[in-house]
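What follows is a set of structures for review.
What follows is calculated from the coordinates using simple rules that are stated; it is not laboratory data. Owing to the predicted nature of the structure, the values given are computational and were not obtained by experimental measurement. Cβ atoms are built from the backbone, for glycine too; each structure is taken alone.
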Structure I
Amino acid sequence: MIENYVIVGKRIDSDDMLYLHADDTIDSSPERNGVRGEALNVEYIGKTLVELSEKPPLERGSDAYKKVVERIKKAMMVQGPPGHTADDPALKEIWDNTTIELEYDQRTKASGEADVNVRKLVVPATGALAHKQSLFLARGKESGFQPPLTYALDRMLMKEYFNPILSSVVTEFRDDDGAPLPQATQDGLLKLVAEKFGPLPDLEDDAEDPAEQDMVRILNSPVSAFHRSVGIYITQMCN
């Protein structure tokens with residue numbers, strides 16, 4: 001029996017991706033009749049929740065509610081401990097017995113008064129956080145904390161964000177005499193910074209791979225990156 005697992009949104013590059021097509025059908029084909037389907041992953045979850053937040057709450061049990069949670073579930077997965085692949089029968093059994101539910105925060109406007117807010121925090125299943133905590137306690141004291149969301153795409157987003165800052169530090173540095181760093185030193189420092197980010201995939205704007213296409217779009221679209229972050233933060237809380 002698997003105990004230490006989490007249920008999270010699918011990564012952009014998940015192997016078992018499903019796609020929502022224009023006719024509302026869902027399958028594993030990225031395209032149909034030359035038209036790209038929408039990948040059901042963390043970005044889809046974030047985009048869906050953003051859209052839902054702009055409308056009145058769906059009635060639990062309604063057809064619209066069932067349709068949304070069914071699609072969100074297809075955009076999620078059971079992530080087992082090391083050694084368990086996605087096709088592990090034990091993980092499928094857990095997934096078959098998993099139900100997705102939506103809860104709405106409430107904000108009520110009162111005329112001439114401050115808003116009345118109800119913020120709902122979901123407490124993960126028993127043992128989910130304790131297991132993660134025990135791993136960090138076992139490490140003892142160490143400087144800093146590496147968050148669990150260090151996917152290649154996150155490193156690429158961070159790199160794109162910090163590159164201009166780090167480049168300006170290196171190029172604008174002046175010593176006491178007002179002299180800049182030698183060009184060779186500047187180039188060497190920037191090269192070292194790039195290496196410290198670790199190996200990252202080379203993404204092509206005209207890539208044929210659906211996951212790579214989505215990565216390129218997210219790197220170039222603040223809205224897509226925002227939707228992805230919403231989906232990650234909400235579905236990864238148990239991790």
Structure II
Amino acid sequence: MLFSSIEWRKVRSYAFLILLATLSPILVVLVRMYWPVLNQNFPNWQLNQYASMVSVLLATITPMMMGFVLGFQLLLEREANLLTAISVTRLGLHRYILLRLGVYGLVGLVLTVVIHQLLGLVVLPLWQVVCIALLSLPLLGLSLLLLMRLAKNLVEGFAAMKGLGFLISVPIVVVLFVPMPWYWLAGILPTFWTIAGYDAIAAGQALGWWMMLFGVVLQILGCGLLWQQFMKSH
């Protein structure tokens with residue numbers, strides 16, 4: 001509880017981190033309010049065909065946003081040389097980061113389920129939503145470690161986060177508009193399997209679970225490589 005309260009005070013101290021952490025919930029409220037209105041007033045738009053992509057964007061990508069929030073905090077601590085100081089303590093840098101990942105992972109898990117259910121664009125059994133949230137959690141570590149790898153300070157962090165947007169936008173465009181077999185070329189992106197897998201699950205296809213599991217393997221392997229590089233540099 002003490003550790004969680006410390007993390008909350010850190011997040012509350014930075015307006016940007018508050019915006020980043022609350023971006024998905026704010027968008028969910030707006031979509032929840034205006035989706036029926038748009039469907040009613042603009043039936044030719046056929047918005048329901050995009051429901052799964054809106055849902056995956058706001059819900060299962062939430063762990064990535066939590067990873068960026070933690071990443072920006074670590075960048076601040078790196079600039080203040082706190083990470084170097086922590087690395088020589090009994091706690092150690094790796095335990096320190098893993099402990100914080102655990103806290104943010106728990107928050108990301110709960111927030112993903114809440115956002116998905118609140119949004120309500122894709123109706124799935126609660127147990128399936130919880131499983132999807134669990135299978136999306138490696139994205140938290142991946143976004144965190146990519147940010148720490150690409151950026152040395154906050155300014156570089158902002159640029160890196162914008163650049164990493166292709167990890168979300170490209171798979172969504174591919175799933176919506178690219179036909180088979182070219183569809184699978186996006187499989188080189190670890191986020192593709194989470195997004196495409198969710199889309200398949202939303203359509204009632206069991207293959208979606210295997211796609212998400214394969215994505216978890218790729219994301220964990222990516223996290224492992226990035227973690228080794230991060231620890232070597234500290």
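Have a look at I, II and say which one yields -25000 for helix-only ellipticity at 222 nm (-39500 (n - 2.57) for each DSSP H run of 4 or more, over all residues; to 500), as calculated. Structure of origin is II.
With distance in nm of label points 7 Å out along Cα→Cβ at positions 70 and 206 derived from the coordinates and found to be 4.0, which of I, II does the value describe? The read-out was computed on structure I.
If relative contact order in percent (Cα under 8 Å, 6 or more apart) is computed to be 23, which of I, II is the source? All intermediate terms of the calculation are to be shown ahead of the outcome.
Values: I: 29; II: 23.
Traced to structure II.
Which of I, II yields 0.25 for FRET efficiency 1/(1 + (r/R0)^6) of positions 38 and 174 (r between Cβ atoms, R0 = 41 Å, to 0.05), as computed? Numbers along the way, then the final one.
On the way: I: 0.25; II: 0.95.
Answer for the origin of the read-out: I.
When mean projected area of the Cα convex hull in nm² is worked out for each of I, II, structure I gives the greatest result.
Comparing mean count of other Cβ atoms within 10 Å over residues 110-117 across I, II, which structure shows the greatest value? It would help to have the intermediate numbers written out before the result.
Details: I: 7.5; II: 19.8.
Sorting by mean count of other Cβ atoms within 10 Å over residues 110-117 in descending order puts II first.
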